[in-house]
Structure 1
Amino acid sequence: MASENLTASSYIQHHLQNLTFGQHPDGSWGIAHGAEEAAAMGFWAIHLDTMLFSIGLGILFLWLFRKAAKKVSVDTPSGLQNFVELMVEFVDKSVKETFHGKNKVIAPLALTIFVWVFLMNLMDLVPVDFLPHLASLLGVPYFRVVPTTDLNATLGMSISVFVLIVYYSIKVKGLGGFVGELTLQPFGKWMMPFNLLLEGVGLLAKPVSLALRLFGNLYAGELIFILIAILPWGIQWALSVPWAIFHILVIVLQAFIFMMLTIVYLSMAHEDH
């Protein structure tokens, strides 16, 4: 429920502000108390809440899957083992149908991306005031709980995928082959500058589209939950429950899309023309 001490506008701004740590203009280091202070900290400022939840959920993913692997049983599989096997089979099938090269890294990478992004998206179903209120009791001014609503997080993941795309493109095709794809396609050697511009934009668009698609969908979902929280209590329940049920589809779908596009891009990087 929205705080009675905040206007609707300040309430929305408060919930969309990350817990930012960085260097103040006076040279001191600390937490920003407002969007202006956070902006003044510049590029090297860190969103502590994004780091906390993204790393924490990554550790949770590793712990759950390791626990299932250590206690695997053929005769009496546990519920956790069944869930892990379902996830592994689902991702393995997706990789086999989409990826046409030979690389043992792709399937584990796809599994990591799908489960990790899903867990980060799932935090959007936590009531918008629950964890921020607990944090405020400890003196923490801002606390966003959905890492994928932070463009820094989605860009970080997409840039990592982009680095892999470039790495495998050069490894499979050679530096000359990679440069040739950027300069000789689609109009031949007489149009090299235009080819480079066209292919370069297409190459750089891959990480940007990956990041913005995930960020935009989850940011919009978070914003709608915040807007619902401003409404009277009875209307909140009437709207939040149907939206949460619908948003479950968005949470799963966006994790799946991020994984599939990663597989497709890496498959293209392994294709030698």
Structure 2
Amino acid sequence: MTQPIAIDAEKAANQKALNIFAAIDPASIALLLDVDGTLIDIGPSPFEVDVPDDLKAALSRLYDRSGGALALVSGRPIRDLDRLFSPLRLPSVGGHGAELRLAGGAFSRIDDLPADLRRDLIDAATPGSGIEYEDKGYSVALHYRKAPQHEQRLRAHVEASRVAFAAEPTEVLLGKAMVEVKRQGINKGEGVRALMAQAPFRGLMPVFIGDDVTDEAAFAALPALGGKGFSVGRNFCGLSGIFSSPAQVRRALRQLARYE
């Protein structure tokens, strides 16, 4: 009896989110969008994902309608975002706040972690283990989507690496089947604050959509900025709406871009 109720509740929440989102005027907001699990579906690995052409078209139109106040806010490096969303080169917060690029090309990036520390972390991705890594320079992300049985071993390896390089202050960010080691104080909330201090975002109401615990800092930054938050599939404090899936986020963006 509980499953149909849960499904009905999810559908009702999704429809409510669609209705609230449809009432937003793109010309009066800054639209900030997480990528994996929000705009696009989670793939078997970070390197096996699809960005639909109709999503790119909607983003391009919304970028124009918002006067350029649209940005991707992702854990991915900006170079990867450019590759995925080509030919678009959108304003972006990359690496959970480690990188920032504005429309005019102005770009900032924090310093890399020591190479020895990164190599030590990457050693966890042994051949044939199913663990995949992203060396972003300023952080290392270890993905175990294809090897969930290695989660505890991976976490132990990460902690041992951090102890071995204790002179380098780091922190661990946990995501969907992912462990990332990064510099302290770098998060999406700080990235959003930095972005919102720049034109054309400055003075606008930020509307952020995210899906994961890695987005909590961005949601937490919204109240002080007068912003609204929407999530995908899970509840966070103070949300304006919850979409049921990335497909429904794409639908909402198409509607806001007036493609539907």
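Please treat every number below as a calculation from the coordinates, not as lab data. Here the structure is a predicted model, which means the values were calculated and not measured. Cβ atoms are built from the backbone, for glycine too; each structure is taken alone.
Have a look at 1, 2 and say which one yields 0.20 for FRET efficiency 1/(1 + (r/R0)^6) of positions 94 and 142 (r between Cβ atoms, R0 = 30 Å, to 0.05), as calculated.
The value was obtained from structure 1.
Given a computed value of 0.00 for FRET efficiency 1/(1 + (r/R0)^6) of positions 62 and 190 (r between Cβ atoms, R0 = 25 Å, to 0.05), which structure among 1, 2 does it belong to?
1
Determine which structure produced the value 1.8 for distance in nm of label points 7 Å out along Cα→Cβ at positions 30 and 46, calculated from the coordinates; the candidates are 1, 2.
This value belongs to structure 1.
Say we calculate mean projected area of the Cα convex hull in nm², for residues 102-149 alone for every structure; which of 1, 2 gives the highest result?
Max of mean projected area of the Cα convex hull in nm², for residues 102-149 alone: 2.
Quick one: helix-only ellipticity at 222 nm (-39500 (n - 2.57) for each DSSP H run of 4 or more, over all residues; to 500) came out at -11000 when computed from one of 1, 2, so which one is it?
Of the options listed, only 2 reproduces it.
Any idea which of 1, 2 comes out highest on FRET efficiency 1/(1 + (r/R0)^6) of positions 70 and 246 (r between Cβ atoms, R0 = 35 Å, to 0.05)?
Once FRET efficiency 1/(1 + (r/R0)^6) of positions 70 and 246 (r between Cβ atoms, R0 = 35 Å, to 0.05) is tallied for 1, 2, the winner is 2.
With Cα extents along the principal axes in Å derived from the coordinates and found to be 53, 52, 34, which of 1, 2 does the value describe?
2
For distance in nm of label points 7 Å out along Cα→Cβ at positions 206 and 238, find whichever of 1, 2 sits highest and give me its label.
Comparing 1, 2 by distance in nm of label points 7 Å out along Cα→Cβ at positions 206 and 238, the maximum is at 1.
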